[in-house]
1. Determine which structure produced the value -10000 for helix-only ellipticity at 222 nm (-39500 (n - 2.57) for each DSSP H run of 4 or more, over all residues; to 500), calculated from the coordinates; the candidates are 1, 2.
2. Going by FRET efficiency 1/(1 + (r/R0)^6) of positions 179 and 283 (r between Cβ atoms, R0 = 35 Å, to 0.05), which of structures 1, 2 comes out largest?
3. If percent of Cα pairs over 31 Å apart is calculated from each of 1, 2, which structure is the one that comes out at 41?
4. Who wins on relative contact order in percent (Cα under 8 Å, 6 or more apart) among 1, 2, i.e. which is largest?
5. From 1, 2, which structure was mean projected area of the Cα convex hull in nm², for residues 19-210 alone = 11.3 calculated on?
6. Among the shown structures 1, 2, from which was the value 23.0 of mean count of other Cβ atoms within 10 Å over residues 203-210 calculated?
7. Taking mean count of other Cβ atoms within 10 Å over residues 107-114 as the criterion, which structure among 1, 2 has the greatest value?
8. The value 6.3 for distance in nm of label points 7 Å out along Cα→Cβ at positions 131 and 427 was derived from one model only; which of 1, 2 is it?
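What follows is calculated from the coordinates using simple rules that are stated; it is not laboratory data. None of the values given here were measured: they were computed from a predicted structure. Cβ atoms are built from the backbone, for glycine too; each structure is taken alone.
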Structure 1
Amino acid sequence: MIAAGDRNVKKKIQWKEKTVGIVSLGCPKNAADTERMISDLSGRGYTVVPDLEAAEILLVNTCSFVTDARKESVDTILELSRYKEEGKAKYLVGAGCLVSRYRDQMGDLIPEMDLALTTFDEGRLGEILDEVGGIAPSVRPRLTFPLAESRLTPPHRAYVKVSEGCDHPCTFCSIPLARGGQVSRPPEEILAEVRHLSSRGVKEITLIAQDLTRYGHDLGQTDGLSALLERIDTEGGVPWVRLLYAYPTLVTESLLRTIRESRSILPYLDIPLQHVDEGILGAMKRPGSLDFMKRLVDRIRNAVPEIVLRTTFIVGFPGEGEKEFETLLRFAEWARFDHVGVFAFSREEGTPSYDLPGQVPHRTRMRRRKDLMSLCATIAQEKNRILEGKTLPVLIEGLSEQSDLVLAGRIMGMAPDGIDGEVLILSGQGRPGDIVDCRIVKTHAYDLEAWEVGVPEPAV
């Protein structure tokens, strides 16, 4: 196996059709990385094929966020290695967070891989494959964003990554181990990508980063995100722009004002609070306290009354007793978030929290997760009930996976890819990518049922 840093590629393979089969695991940020690799490969004459058995080259973009993600990544690589053994593929590439995190051990851990490509070197994939195939190097213009045919998302929506890495020292998080410190993309490059997406008919972009609110700090900008959003709003041409992953202490008045006054920046904000007990936050190496979190929620809602708030919590962190968990429960009951994700603490090797005292038993962690999720689901259903009878714009996604007899879509307050649920359109004629007015007729904890305005309602 070679690593991306190796300049002397000894193994030479004659590519016959230059076909590539890709499996992309993990979060939207990983998907954005995969799209860039596909663009690079397409520009060099490689063809991405949906049938893995028909590919000469196999690529797995891995995730290492928690234990289950690492297991899935390893299992996927080993499964695809069978295609090599059976002579269906010639070359197996592992890329992404798992490879980056264990870069010095990958050769011994998974010898079936021919190439280990870290997140820092993914831009060299095409160059390395050319070298392996004995293809003469060529000077190519740098790709600043994925080509339209490289997108893994439906044509009407896309993820745009504005920065890479993270500077925060959270003791539970392995992201800096795999992706390093924060590096922001130049604003002109991001704007060019947004304009390109708009010209292709994209109706929604989701801006993503490990910490969106710290965008531009490494470029010397004190409030870079607000400045970027203002330009996207006036120059981007995309109807819906969604923000994911805001850090609690970096939600500025300028950012809230931009959200409130813009035409396209949706009143939606994802702020992973993780916890509210000051002792647990200290052990996590995150700032804040219960009072701070309450003031933050009030400040956001006062500035943008219609805003939809999503957050995530970690339960069962080392040192969390019943008192600390009860504090978190009562806060969630008070805050009444629109959407909540709850994770049971995962003991991640290499992170400071791995060896912290007061590790919470697995059964207790899972019980606390269930209790908090149950509370938040009840709150979500109560809040959704207020929407019954209202007419709201809905972005059509296509046929619902729950039933091919109805369409599925999302209101502004729902993030894509099943993060926040969907709208089931019982009677509608919209096409994927259309934004249509729908009347909400029934609500559940996560999903809504609706009829498209102007379309005959189904017979009872």
Structure 2
Amino acid sequence: MSELTREQVLEYDKKYNQHPWLSGNVNAIPVERAEGVYFYDYNGKKYFDMSSQLANVNLGYGNKAITEAIKKQVDILPYIAPAYASGPRSELAKMLIELVPDNMGKVFFSCGGSDANEAAVYAARTFTGRSKVLSRYRSYHGSTLGSGNLSGDPRRFALERPAANGYLKFYDPYVYRARQNFKNDEEASGYYLELLEEQIQYEGADQIAAIVVESITGANGVIIPPEGYLQGLRSLCDKYNILLVCDEVMAGFGRTGKMFSFEHWGIKPDIISFAKGVTCGYVQLGGVILSKEISEYFNDKTFLYGLTYSGHSLACAAGVACVNYYIENNIFEHVNEVGKVFGELLESMKEKHKSVGDVRYIGLFGAVELMKDREKKIPLVPYGYDEHATMAKIQGLLKERGFAAFGRENNINITPPLIIKEDELRVAFGILDEVLTIVDNEFL
């Protein structure tokens, strides 16, 4: 296949590609190559990848350990159907079980996060014999029919015509935007858990299969639960015999300085969904980790959910290489160390810029929330409707200067590759500082 020119890439992309979450008239940046924490367009312009694309390229670009593992597997066994056992699939499943709490039993591999959450709902409903599933409003769990209805943000609307049955929403522990002024985390957690328990009772606890939460809300603004919230959620699920599903698709694999983000609160989920950082985008892969109790249930019952590419050989080989790299190269320790600087830089943006209402961060998982009036907590754009494409313009200003990030609503999410160095962070935040000054002066 001949190499396309920059002009051909742009022409064919605009003519033949439908980009997700965008209109067909998008003018996409033509990316030619990438290395480390940067990617480059066809004119040689360098961009800090401050979102790790979609918070998935955790180990950056050009990681030889991952690419060599894939190349080696291509020659040995590039693909085998899910009904067979294979080396990479078996090894990765064993590695994952050894990394999670001791109540977990088996792994089902999917192709990504959306179908992982579909599998989680299937397993929960089948195991419990119940139909209802609760999830939060400011959440994103995927874009397939089930995972899209499981999601809470406006991207679910297209999948609610007609809606899948049994998907119900509850309020997030979004303390910054709460109408109440809580004294502390304990009071905040108690308030939101009390609301949820009342809803469980109204919906019928014996009708609810699972409560599904992003352990830390990702795309919708890196909303970190107050202390005691996840522990209280675990207790509620135990009280009413409801399964707790932790979606770790975005927050997992070192993003917060631990393998999975729920570990910060010492809980044990019943099901864990994962994707993104398990292969860092080098090959697509996701999955669910099922508790021993659920796994044993399916020992003599058919697991009636499957995919042609479930546990793909190349993807699992990449996964083994990634998990080994995280551990052998002390990536979590690096995240915790550089994360201190990351937090300091975010706090400095809040202190300096009147457009910044709040910053939230843990490890290298952060968000800047922009406000039109931060004293009154009026967001820069209203929820679900950015009439003047204000946030797109701000993202454009960042990209023009070589800072690529993503976000939802009035947030700029910042999730750089976990290998980023302190000096790289400081240079990138210089760009953010420049753009936020423009926002202060021209967008409020």
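1. Of the options listed, only 1 reproduces it.
2. By FRET efficiency 1/(1 + (r/R0)^6) of positions 179 and 283 (r between Cβ atoms, R0 = 35 Å, to 0.05), the leading structure of 1, 2 is 1.
3. Corresponding structure: 2.
4. Ranking 1, 2 on relative contact order in percent (Cα under 8 Å, 6 or more apart), first place is 2.
5. This figure was derived from 1.
6. This value belongs to structure 1.
7. That would be structure 2.
8. Derived from the structure labelled 1.
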